[in-house]
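Rule-based calculations on the coordinates, nothing more; no lab input. Quick caveat: nothing in here was measured; it's all calculated off a predicted structure. Cβ atoms are built from the backbone, for glycine too; each structure is taken alone.
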Structure P
């Protein structure tokens, strides 16, 4: 089968090569010399007076102004890849063709980017305007065309000579004659954007106007707008200096100068079906009108409405109320209107909030990468049904049927079908913490209390079938803007081997340590996880995850107090006792355009003690596979340098460990439309923290740590539909930690023994 596929692929490659060779005779055949093909920016030469350094933000704006991508651009407007397929098609194929050729033309053709599309004369004016807005007056900006051997192709080189830079010399604020002027002056004085000696910048002035308007609107001046503030600039008083004067525009409406307080607050709750009979309820914070019959606890409004009658009106209260109502997930429409109270002698704004409930039941079909407590990964399917307002307080009941399998081909594999699992997951989630108030949480975010009950069947062909049941209660909350916390107050998992094969029993008989991890047992756990997820700026982001869990300590202590000796049991079944921790850091940065560089590092450790001699198999670590070291099959590495005698791709039971380290780097880039590509390098392994004589070389030893790391590289193709990402990765092993029979660091015998193909859903990290 593999030979046939390879033969077909080779023929396709040859055919495409021939076609492109023929087409490559010209990429400018249909173009005119008068309007040549634009092939990118040759360079932007910037010269400043007295070699003064141009601020990086100004330099970025200039480069952005000339950032017109040519055909087949790569990373930047200065670099192009050598395969202009779209241009070849445009210049050499018949646009009126029909049938297959016509269809191919429509799919492959790319309109040429011409010099007239770029308009370099306009780009020079844009650069000059950018410089003036940033305090550089009397600049000289020019361009020239760079032609090569082909007169129908041209690059553009820009030459920028900046004028003298102007700074703010003095600032005249508004006269402090009323409350509004006083607020504006206070904000301006505190701002770092407008101080004596800073470089004149219109963007900073505009940003300050917006900041002033936002803060003023939060202090009762609801109708105030940024354009009601004007700046008068005078550059004639001193050389390279600007005197600024702040004024209120002449045509400002009188309402914008009034300070308002909150009047009546009315919340109307509409039924999803429409209609109904109004039922008015008076509360401390609002008058609630519910269209009956409806399942909704009006007490929720008390927690969501932040307006207070008689309090200074604030736009911030509008935004918060909108957020708090939306986050419950039970309304499809939320509209907040503000109406002046014409009957009141005071300046009052009445608030009218109109909410329409969403459909209570929601069905879902989700394709994802299954990641269960049994530690297996792979494409999966989930069919779910959710009730979003079970008791009328935003409680969510979710019932889902899940199934997953891992599809992977690679060296020495006997089958592409590795394993499957299916089960039912149920959870009841409350949109609040049913816990004491001492837990710090961010009120702007929704916090959850979750109760779950799951049952799963895991089948490994030719070896075993395992049942797993668990019940858990956990809290999810946000303490800060970027951090998320999960506390699993209690989780009890029961694992049972339903049946096993003779092959499996033979393997377990040869390795008692692994056999202990597979035994029937209860796993009573308490766990905590923390996630820090922050987008530093538009080009950089970091994600840090940390988790720690313990199992069996509470039960062990109670049994000890009761005087129990020896192995302790729950319902006549032993319970596990261990501690486990793991952490992962992912950092990504933009290289330019839609080109990204991702790095990841992950470490984990687990230790069994007391009532257990081994960490349960489902809680041990493994490496290899679609989301790990992609040059190797799943669970085919480790522990350490250990390699089971006669090991095959399906013989992975003893290739887990109690210590893990992984590191990945990946370069992601666009190809065409929704198709994206990636190049990656992965490294990792697992080790044993305690020596196992039956797995020699598996123990963690610091002196050989780096050499024990498996190393692989490869390339991937991704079909990114935003809501769903289908990923195919071809990994190539470079270094195996175990003995392959070949000397040297790069010890893979052949390409046939070195590659692994992975098909998965979603990005690896």
Structure Q
């Protein structure tokens, strides 16, 4: 029975232009009949004529491809095709470290000496290799360039097939390198004979992050169907088996298959991946695959080291001024693109990451947002570069070390002039609102009709409104992964979700931004959501709302280091302070309730552009931080320039900031008289209250703990209870435990100490 799409999914597709029954049918059930005429590609007729001549005369052919998954896959397509035709063909894939990217004069000499071909066909590279092609021709070798990267103003003097060449009839310019190779085969051998190549071309198409629309969707969807039917090369079948992939999705291709096929090209020699893919012997496949896995392990280690180093470098970046991130360091060349992608994603900025070569130059790899054409940006600054290439979203670049600062300055200037700051603001973004009942196998299964997901066919993102969740840490998790359950037992996976735990547990009304998937474990399939982000909808604290406090900051900001200067303000001065920042980035306002955050946004126009959050944001956009939901440390503020507190005592007493921060706090005696009322009588009352309830009251944090007690006892404010508790802990009368829940333990036979010996209480009293 044909599965029916939920109306919300239909509406979602309609917003993407798939808005008629005909378009919907074509999207859901693509066929090769809708593929474009390969001869509309400029240069195809000449290429086909020359290749047919080579086949007829049994000429020696060399295929020369890039060392990434796309380039190697393109090599495989043409290699398989020529082998079917009985042609003597050699394949050359450059070594990233010895040969560099693209065609090189040394490699051309090697190819001439070793293979002496009549015809060389490049795949996934060559469109900018003007002088290199000239040398090949001087060696009496014919050349056909097939590529998909942005061409320069001058093309190589040979047959060039590239869907991005301007002025051609071909209606789609989004093919990857393997896709272009497939069109060459189609032009020679007919459309009816190309389906057998879809297995590897679908992997390349998804892996190269090209738009999964038009022909690319046809290739990717039909190719994955072949993988699931095991109608694929022996090598791919071997890989699927070793990855335990009985059913393959686009996500599996992107995150499990492609990284392994890319690993050797990144870390050692891409040719071993080609050898693996071309192999059919089971024993040899096992040996070659083990080498790929070793390279993949090295890749993962290099990424981990690189990310750690970059996080330290990002602390030095002023995101109020820099809308593009350029960093250099001692990184492995093979993972520069991955590191750039990570920075681009985390900080919502284009990023180029550089490392120094043995020749003393800087090589970099860049990734961009879909709204910013990074290749075009590099074109405008090309006078400072040795070479560059790529496309809108991904580039490679090389420059002299002494040009780095000038290059960075020019790119920053170009972006600042042409791209508004609001382009880098993160908003609450989702495609479809769902309810708990929608987290079910049938609804999620219907989403599979939209696969494969990728560029321009992103996986739908859902918004799930909810209140309190039951949260538990997953066993054997070194990365603090958590599992949350809704009221009706629906599962939400929270990978690296420690920062969200407190908010997830609270009664606060919130929007969970999630993806949906069916997870199969031990033959049983479960529906689950994957948490991407959390947005506060309506904060519900409980009792004593008027005396909410940022108590968690009291402990977090204790430091013996030099204390930065605190600037005190009157409330009527607050908007002027905000207005003086002149940036959508770099300012964080710390409040203790959603109520206060809403007031700021209502009464002060400048705050309307601030994002309300329970955690500091990595991209450092202006934020109103509701801090009691998440214990904030000084390091969390790294990258912000201005920190504004709306309660003075926490800035006064416990905030130890570096000089690079501008710290503001309201002038004393505005709203804290009650909170500062301390003394022996209050301390005795607090101690007796704690003694009465310590064994029975459990909570998620100190704030929630004293609230629970306050709700029962009254008499003392939440703040007074908090201050007293912290003083008792300092004096050794009590201790705080955090596992398995927050609790307070009274010390048997505590030391005899006067309240006046508490430095914390003395500081509070001195401020009265």
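Between structures P, Q, where is FRET efficiency 1/(1 + (r/R0)^6) of positions 32 and 184 (r between Cβ atoms, R0 = 30 Å, to 0.05) highest? Walk me through the numbers on the way to the answer.
On the way: P: 0.00; Q: 1.00.
Max of FRET efficiency 1/(1 + (r/R0)^6) of positions 32 and 184 (r between Cβ atoms, R0 = 30 Å, to 0.05): Q.
Identify the structure, out of P, Q, from whose coordinates helix-only ellipticity at 222 nm (-39500 (n - 2.57) for each DSSP H run of 4 or more, over all residues; to 500) was calculated to give -5500.
Values: P: -5500; Q: -11500.
Computing helix-only ellipticity at 222 nm (-39500 (n - 2.57) for each DSSP H run of 4 or more, over all residues; to 500) on every structure in P, Q gives -5500 only for P.
Quick one: semi-axes √(5λ) of the Cα gyration tensor in Å came out at 58, 29, 23 when computed from one of P, Q, so which one is it? Please list the in-between numbers first.
Details: P: 54, 44, 26; Q: 58, 29, 23.
Of the structures listed, the value fits Q.
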